[in-house]
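These notes open a run of structures that come right after.
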Structure 1
Amino acid sequence: MADVFKGLWRERAKAQPQLDLISMMAHSEGTRGMPEMEFVGNLALLIVGGNDTTRNSMSGGLLALSENPGELAKLKANPTLVPSLVAETIRYQTPVIHMRRTATRDTELAGQGIRQGDKVVMWYVSGNRDDSVIENADAFIVDRTKPRQHLSYGAGIHRCVGDRLADLQLKILWEEILARDLDIQVMGPPRRLFSNFIRGIRELPVQIRM
């Protein structure tokens, strides 16, 4: 796959700029001078970030509603809760478990000294279940007062560039499910992805009743 991306990169870099992702990266001031493998790594991260995260949030949201029928009843009674459902799903599922960064200077965080060059791991899944910040954080609640109070998209300059697209995809999905009055029954436990990076679901057996 890396060789395929390398070939596409070389091809797009020689051609006139187009509106596809690889072409824009190949010609962008910020990415066109990258070494091949660094370019491929950034491209792969964008693909994973835009695919695995959203589809696992779809499956995770369906599973959470199945396990919390009272919340599903709230949603069906009040479909305007869909945007809140989307934010709560992304918090509760936390599709990207952690990310590692390198400290650029000496600092201190919550009393812990961090030196320049130290590797720091940010556990989004832990922050999203922090009861000192989020009330009843282990519960799935579709009508939270502050549903967007989560770390699943990161923060600051490292915030997800596709957050609005992910929100839109999930919003449309649930709006259409509710509009069609689809009854989706989970028929068995999920088979989860074996990973400490992506909190994913490989299989989730369901039955759809029209």
Structure 2
Amino acid sequence: MNIHSVAGAPSREPKQGRSKASYERMLAAAEKLLIKTGSDDFTLTDVSKTGKVSIGSIYCRFDSKDDLIRAVQGKMIERMDSDNLAMLAKVRAEAKGLDDFMTRFVDRYAEALRQFGPLLRPIMMCATRDRTISLTGKSSHDRFARQVKAAMLDYRAEFKHGNPERAVDSAYRVIYSTLARYLGLGSAMEVSGEGDWGELKEDLGIMCAAFLRTPEKPVEGSL
């Protein structure tokens, strides 16, 4: 899949030579500025100075700053998707049972989110006003979520919840939202960093494994 086309970046990416190097400097400069400012509060002139590329070169590749940010998001998603899928495959290969899987997965996913956090935060802020960035980020997140839930279902024989698909969906959502809140991703900036990071990871894995082993509570009035 071509991430750049999904992200809405223009199809003017050069394939080789000096133009390719210049293009990569543009993306690297924009990424650096996103991380430094924590938002998109910079100009293409700033990108030009930081990346040592001319404004004319930037406009040859991008129609606007928004297009440039979408391309940065595309590169980030490529790295995240690759890293996360490799991490998940390693966890699946190493885990010995549900508890071990949940503990390993939560720990490593948490560290992956923390690693990408400095760039994820401003990109997610941009998503609040840019539908293309929002949809691209959601698509990437949903793809990985499906992979994680499928991995959890490898241990369905250990579940006591009556609806395994619903249970793993809830467990994944709790894991992501808890970690995102701690790391200040999305709208959770004001409550980031609460509590001990190591304890949070450990307890979150234990709680989710316990939830999957808990019988589903009957709906009141049902037989």
Structure 3
Amino acid sequence: MKQPAPVEAVVFDLLTALLDSWTVWNRAAGSPGDGLRWRRAYLELTYGCGAYRPYEDLVREAAVTAGVAASAADALVAGWNTLQPWPEAPQLLTGLRARGIALGVITNCSKLLGRQAAERVGVPFSVVLTSEETGYYKPQPESYRAVLARLGTDPARTLFVAGSPADIPGAAGVGMPVFWHNRARLPFVADAARPFLIADTLDPLRELVQ
């Protein structure tokens, strides 16, 4: 579906929509299976707590819940600077900036790790906000409203690029159109909020943002 309104800004989920964080989690956990189980436990804690609690604490609690070695949490933080952007991301974002599109990030992690992760994309952002700074974890609406306020843009003209399905109702709930970058090709579960487009690559942004 074509984006209905001209886009003046694009806001991204950072750790899934722009970066391959799965590989780093799996490496820290010791295997893809352990990494997936650990990440799912972490997401349950994050989405359940709403208001911010230290990111690193949630990661450690999730490791215990998932039966992953406690040292995995430290290994995750130690490996944070090995995060890699999806192959098409740097050039695509550079092109958007050249066309005068403001770029923002809202991510569920600490301020320190959020800044480090954003630098791994290799493209400057107008705004980088973390849950530590907003006081809430996505998909709480305060997170999305905070990045909109910092950008100073109209929600209807600010495209949100989700990396996980939980971001879809969160961003749509504050009036942002949502493109789900579904890299893992997860099934879409019907919800009151729907993305206007789902793709397993960021490439559609070239046509969506005119």
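Out of 1, 2, 3, which one gives 11.9 for mean count of other Cβ atoms within 10 Å over residues 27-34 as computed from the coordinates? Walk me through the intermediate numbers first.
Details: 1: 11.9; 2: 21.6; 3: 16.4.
Attributed to the structure labelled 1.
If helix-only ellipticity at 222 nm (-39500 (n - 2.57) for each DSSP H run of 4 or more, over all residues; to 500) comes out at -14500 when worked out from the coordinates, which of 1, 2, 3 was used?
Working: 1: -14500; 2: -24000; 3: -12500.
It must be structure 1, since only it matches.
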Work out which structure the value 0.95 belongs to, where FRET efficiency 1/(1 + (r/R0)^6) of positions 59 and 195 (r between Cβ atoms, R0 = 25 Å, to 0.05) was derived from one of 1, 2, 3.
-> 1
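Once distance in nm of label points 7 Å out along Cα→Cβ at positions 147 and 163 is calculated for every structure in 1, 2, 3, which label goes with the largest value?
Numbers: 1: 1.6; 2: 2.7; 3: 1.0.
Ranking 1, 2, 3 on distance in nm of label points 7 Å out along Cα→Cβ at positions 147 and 163, first place is 2.
Values quoted throughout were computed directly from the atomic coordinates according to the rules given, and no laboratory measurement underlies them. In this text, all values refer to a predicted model and were calculated from it rather than measured experimentally. Cβ atoms are built from the backbone, for glycine too; each structure is taken alone.
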